[in-house]
Structure 1
Amino acid sequence: MTSADIIARIKKQPIGFACGLICLLCIGWLYFRSGAIEQRQAEYEAKSAEATQVISNVSVSKSLPAEVAEMQACVKELESRLIKDSQLAVNLQYFYKLEAETEVKLLDVRQNPRNRGAKSTYVGIPFNVNIQGTYKNVMAFLQRVEKGRNFCRVLSASMSKSSVAAPCQAGVPGITVALTLELLGQP
């Protein structure tokens, strides 16, 4: 078949040839665009997910001022419960107050130096506390320390029978408790 034969066939059926040429061009275009279709679909899904997130954020942001005020109130309440590392007398006064409330005898209370490692907003301020009293009073002291005004973490505790009677009640056997604890505070 020569080029003259091909031209003669095209002239004989111009509509069929045009349709065939258009089909071939469309198939070629579709073949080259098939990768772009998947890419466009992925972009659509990503933008759809982003739009959903934005809509969700807008609906949640209506209560944002109230939540910020609530968080600020919680932070103020938290900071009111913290102790200061440098206020030794105030820190020890906390334990003396608990001693009076629970009727135990405070044998020794010391604020230990804390590790000055990493700087942070809140640190544990270590204490050694030795108390003596009846079992009931000692347990009341421990509960007040754990559930009291300050945040507390008991690191170690040892309990032993005391050789002397309880300080407030004659004839009742006493116990001695040695505590190592941390109160949450600021440096």
Structure 2
Amino acid sequence: MTAADLQAMAKKQPIGVACGAIALVCAAILYFTGDKVDEVRTQSEDLSKTAKAIRTNVDNSQGLPQQTDAIQKAVKEVDNRLIRASQLAINLQYFYRLESETGVKLVDVHQGSTNVLRGGQSKTPYSSVSFSVNIQGNFKQVLDFIQRIENGPRIARFSSVSFSKAGGENVSSDQFSVGMGIDFLGKP
């Protein structure tokens, strides 16, 4: 085909030629700006994610001051329930008070070592303060003593409890001897 043939065909079918030219222009625009469409789509998705995160943060921040106050109050309550490993007399007084309230005989009590909890003192201010306690009393008194430790003001965990019949000349037959290992949540 020559240029004269092309001109003649364009004069016979002007609409088809115009549509073809427009299609070629559109194809060229799409070819040269195709990468931009992907970039703009990616930017739009990123902005949508950011907007969603901001919206979620705004929604979650509605009760933030009240939640902060509640958490601070809970931390104070936990701190009030801690024992201090350095306050030996106060710690032992806790057991002597339980002895007088429950009627058991406190045979032996001593504070053991202090273990830092969860991988080092820099990560947590709490430690485990262990006690070894031996008591004698009837079954009801012994259980009352144990329940008062479990439900008392201190946060405690029993590492061991051993019951046995109390033996000896001055001990009645319904008496039990109980040895306990108790770990209290505390500060060194």
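A short reminder: the numbers here are calculations on the coordinates, not readings from a lab. Because the structure is predicted, anything quoted here is derived from the model rather than measured. Cβ atoms are built from the backbone, for glycine too; each structure is taken alone.
Given a value of 0.70 for FRET efficiency 1/(1 + (r/R0)^6) of positions 135 and 151 (r between Cβ atoms, R0 = 30 Å, to 0.05), point me to the structure among 1, 2 it was derived from. Can you show the working numbers first?
Details: 1: 0.70; 2: 0.95.
Label of the source structure: 1.
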For 9.4 (distance in nm of label points 7 Å out along Cα→Cβ at positions 15 and 127, calculated) the corresponding structure among 1, 2: 2
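Can you rank 1, 2 by distance in nm of label points 7 Å out along Cα→Cβ at positions 159 and 175 and just name the one with the largest value?
Working: 1: 0.2; 2: 2.8.
Going through 1, 2 one by one, distance in nm of label points 7 Å out along Cα→Cβ at positions 159 and 175 peaks for structure 2.
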